[in-house]
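Here, each number is a calculation from the coordinates, and none is a lab measurement. Being a predicted model, the structure only gives us computed values, none of them experimental. Cβ atoms are built from the backbone, for glycine too; each structure is taken alone.
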Structure 1
Amino acid sequence: MSVVAGGRGGRVPISRAQPRQKPRQNAADVVRDRARTSVTDFYKNLQGGKIRFRLVAMYVLISLLLMTLLVRVSYLQTIGASAYREASVSQRTRISTAFAERGSILDRNGLELALPVPTRTVFADPRVIVDPVATARAIAGVLGMLPEDELVLAGKLQNTGSSFVYIARQATTEVSTALTALNLPGISSYAEQSRTLTSDGLRALVGRTDIDGVGISGLEEQFNVLLAGTDGRIVREVNSKGQSIPTGDDSSQVAVPGQDLVTTIDRNIQFQVDAIVTQQITRLNARGGTAIVMDSTTGEIYAMSTIRKNTDGTYSADSGNFAAVDAYEPGSVAKVFSISAALNEGKVEPNSVFKVAGKQVFNAGTKWAQTITDAYPHGLEDMTVRKIIVDSSNLGTVQIAQTMPPEKLHEYFERYGFGAKTDLNYPGESKGLLKSFNDLRGTEKFTTAYGYGYSSSALQLIAGVNVVANNGVYVAPRLVNSVIDLDGINQPSTPSATHTVIKPEVAATMRSMMSDVVCFGTAALAKVPGMTVAGKTGTGYKRQDNGTYIKDDGSRAYFASFVGFLPAEKPRFTVLVSIDEPDPASRDRFGGTAAAPVFASIAQVLINELDIRPAATDMGCPKERPAELGAAH
């Protein structure tokens, strides 16, 4: 029992409070209370489910993000790494090509024919240039550019999407130094090679390279892979101003230089031959001229000169090596092949006699009927084989050729190298034209005997005549002696291919008769004092676009040639000279007057440069014409 204070200090006893009794509920209230409790519990449970759902969703989302990040990182480390690495490299490094030094082309004595010349190429990186307009103006002042060119340059320098713009390609030392001395941000330079020849006359034979140093003609093209070498690369890291900064990582690659090509050419002889040919074609106002000097035994070419008139009337070797790529009907030089074939077949002897008319009709009564005249006017005349070649009789040569089956003569032409390219494999080399015997029509079956109806390049022609000089053996022309590899070791080239065409005794007979051609016949202007030389002239009409040998204005174009060798008894060198379209009104339009004198001048060069001596018994040409040759024509 509890006691509480009362009035007047008294205490009043109070009994302990008893628990309050809940009122009794009816069934409806009980159901309502239970329903209210169930709803409350439902909302509580629902609130708890949302939290768990959010947690799960957040976990899944974070997992997906982490997985995506992992996949992205994996991609960047593997498949996509190269692209981003390149972008990074592009931003902070500069990669330039270390150009390989192109190998030199040398003559047989090691003297340079074509050699690399160091230059510098100045370029710009627009990404680093601060003021493109001012930079273009400064560069234009050094290079002397026109205002419109300066404007174009300024536009290129403003293109920050580009990392390289040429300013001066293969510039001289003076120009490159002046440009780099401006200290302009984004302007740099690198070493590059250009190409030069030691003589302008070599351009036809040696050929050219383009501005990137790739051979595009001549020997430069033919041996481009050997001469070019392998480019390297220079890698450098730069700062925001484009200035190089040192790094410990250097992935630069050293360029591998090209190998040197040693040719068979003699530079001194080539230079003099160029001058002699140029002088003659200028004098004759000719379209062009060619000369080849070949070692009679080895086939090595000591000089190959091709000079042609330019549109401005000057002469140069810029047009190409026509000695290899052009082909013409050889004219009377071809009589060497027809007559030697008949001698080799035993059908004739040097003193065999033929009755030769001044003109003759072939294929009479057919659509192929044609009259052929001899090289000079005459009546019916007895001619020996020797006289026929000395006086260059067309109809006499036809009669000699007719002692053999036509197929046999055609076979000899092939053995002499016609209708096929030589072993030089020179770019653009012509194989000439030698029809199958079955394709010959009309007088072609006769005119091939004296040089019409087929065509040859100068290379083919000199190689054919050289068979006589080389004791009846064909030796392929050759232009390369060796290659000097990267270790400085001289690697000799394969010797020229050979095959026998005529017997040695037949070749000796032909040399004797061809000596008479020079001493007493059509090639008197080819004589060399104190030494007997041998050869054969040729004067051919050039076929025109109208299918005939006569131009629309009624005139003719001539192709004058001479092929000979020296000394006649034991030849060391065979020389071809051809003059393309000498003045048709001049008496010097023939092989004996246009080409033979050039041979004599070249022969004197060879004698002086190579100390060629005649045999002790060689006293040069006799003073009197032999009686068996009759009167001169």
Structure 2
Amino acid sequence: MRPTLESPRTSVVVDPLQAQAQEAMRKALSNLAHLQEARGSWSGDYGGPMFLLPMYLALAELSGRRPPPAQAARMRTYFLNVQRADGGIGLHAESSEGSMFTSALSYVALRILGMGPDEAPVVRLREWMAARGGALGSASWGKFTLCLLGLYEWEGIHPVAPELWLLPKGAPLHPGNLWCHCRQVYLPMAWLYGMRATGPTTPLTRALREELYPQGYARIDWKAQRDTVAREDDYRPQTLALKAVNLALARAEDLPFKPLRQKALDECLKHIAYEDRVTNDIDIGPVNAVLNTVVHHFRGKDGAEDFERGFEALQVYLWDGHDGLKMQGYNNSELWDTAFAVQAILSAPEALQAPHGAMLEKAHTFLRDNQILEDVPEPEAHYRHRSKGGWPFSNRAHGWPITDCSSEGLKCALALEGRFTPGIPLELLRDGVQLILSWQNDDGGWATYEKKRGSGWLEQLNPSQVFGDIMVDYSYVECTSACLQALVAAKKRFKGEFDEVIDAAVKKGVAFLRAQQRPDGSFEGSWAVCFTYGTWFGVTGLLAAGVPGNDGAVRRACDFLVSKQKADGGWGEAGDSCRERRYLQAKTGQVAQTSWALLTLVRAGDVRAAVQRRAVDFLARRQESDGSWAREALVGVFNRTCLINYDNYRHYFPLWAMGEWAAAATR
């Protein structure tokens, strides 16, 4: 029986936990209002991957643009804060083990930032590498970056053939079939490889050759190192198919005459320039933004203006956080965070929302001003999907709409429609609906930026070694769920206008989600940790599509979550769940994961009230006095292996979960 208190003045029965949740929500709303930017969005730390800042510093060294002293000091602070106790540096800031890829690049980065070879952290890092065979075992992206700096020889890596860009568009190996992030990274890599772009030999280069390769740089048989990879970096071992392709490319590369090389380089440069132009030089992400700018550096005078624009644009990726200055995984996560924050605010009781009308109005302005208004020019010629009506992960300047970001943006736009002026024109809302519909894959699901293009067998050619599932833009549980939710909301708004096509899309989407559910009832997430996140999206998508709460798939999902609740009342899933693809318990509960689990149970109408109450109590107890929640473990992830920080998750997800719980408990 639920504990209650009786007010002596009103004889109104008050649930102490409800009162506690109300106070927690009030403080959380005030905290969100305090954190909101003047432009209406929420900015947050989106760092974590440990290969990004070293690649930026490689560019800085090549171009003579080393960071100023104060900035360099904060960068050194970041590296030293994430260095592991054993001396290594992991693929991400909280890796359970080091990575040769990121350790080697971080070593070079620390030396670029002015640290000497005899300083203790540098010595420890060098000893960690030496104990595992040294920098020769770095994964492919590490070797590639070292080549640019003259710290590894080009014959020591497998060819990145620019000629692939000249293949017919329908050819299976054409880069246009790849996931756009993969495509945009290997595009400048192909140009740089084709040019054998290498920086000058400097005193630092000569010193680093000795420090990274104690066996002697000049004595290394570089061709023999092409397949050398440290155990820590060998997440996706080389397949027979990749070996065959690499062998064929190597034989072609050994030919004395390459009649198509210059034409291929020109084709790559054309697409690099296009990507820069349509994204305001931000590019799709930091890796290709750095590499595109490296391309312009090596173009010399012809690329001088492009280099200056690119280098300036890279500054938006830098973030000075609590642990030092890092490079983020995107130019920002503002649209994504703003859409979730809006939904969290709307979940709170109206009496608590009332004082914060200005917060919603500013958020609405940001959502309105960052919808994409037009398609990119000549999309088919540049392997781009349509864009008009979508929303990006960050802001309009970035220019790449994403399925789930567009869906969350559309949901918020519809929820806030009519509250504030000027609103989003009706035609743009229709464009958003049509864009989401156009993205649906044949399997009924939705991928990230585009429809799935290449076949799944392309993953056999994944050359990264450290990342999983990078070659194809697959359908994902999270993206599919978000799209289903948006389409259902759009059907209600545009009654009779899209009914038939939305109904057909929803039916296929539900079938996709059902097929993704595991025997234990869980759904695997791909963009956060992991089964808690995926199950929240999987169940929410099914429910939004009209699947009842007593459906077997929903019940099994709830049973799975209940079985994972910890003794402290929360849910805590370890980041390595993503890498190992099985649920691994964290030591303690985490507020974001507890919020996802609670939202799932509340929405499903799970009758185990005690389970929900323990979760609410956990969230309320974890709240800080200023209405925030303390930093916890990283909960974002990409490509199964690399965790990334969504710092704002701790600010709005607990509010959202308590809001929906409070509303359901009083019904």
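For this structure, a couple of remarks:
- Answer label among 1, 2 for the case where Rg/Rh (Cα atoms, Kirkwood Rh), calculated from the coordinates, equals 0.98: 2
- Which entry (1, 2) yields the derived value 4.8 for distance in nm of label points 7 Å out along Cα→Cβ at positions 81 and 105: 1
- Value -10500, calculated as helix-only ellipticity at 222 nm (-39500 (n - 2.57) for each DSSP H run of 4 or more, over all residues; to 500), assigned to which of 1, 2: 1
- Among 1, 2, structure where relative contact order in percent (Cα under 8 Å, 6 or more apart) as derived comes to 12: 1
- Identity of the structure behind 0.30 (criterion: FRET efficiency 1/(1 + (r/R0)^6) of positions 65 and 489 (r between Cβ atoms, R0 = 41 Å, to 0.05), calculated), options 1, 2: 2
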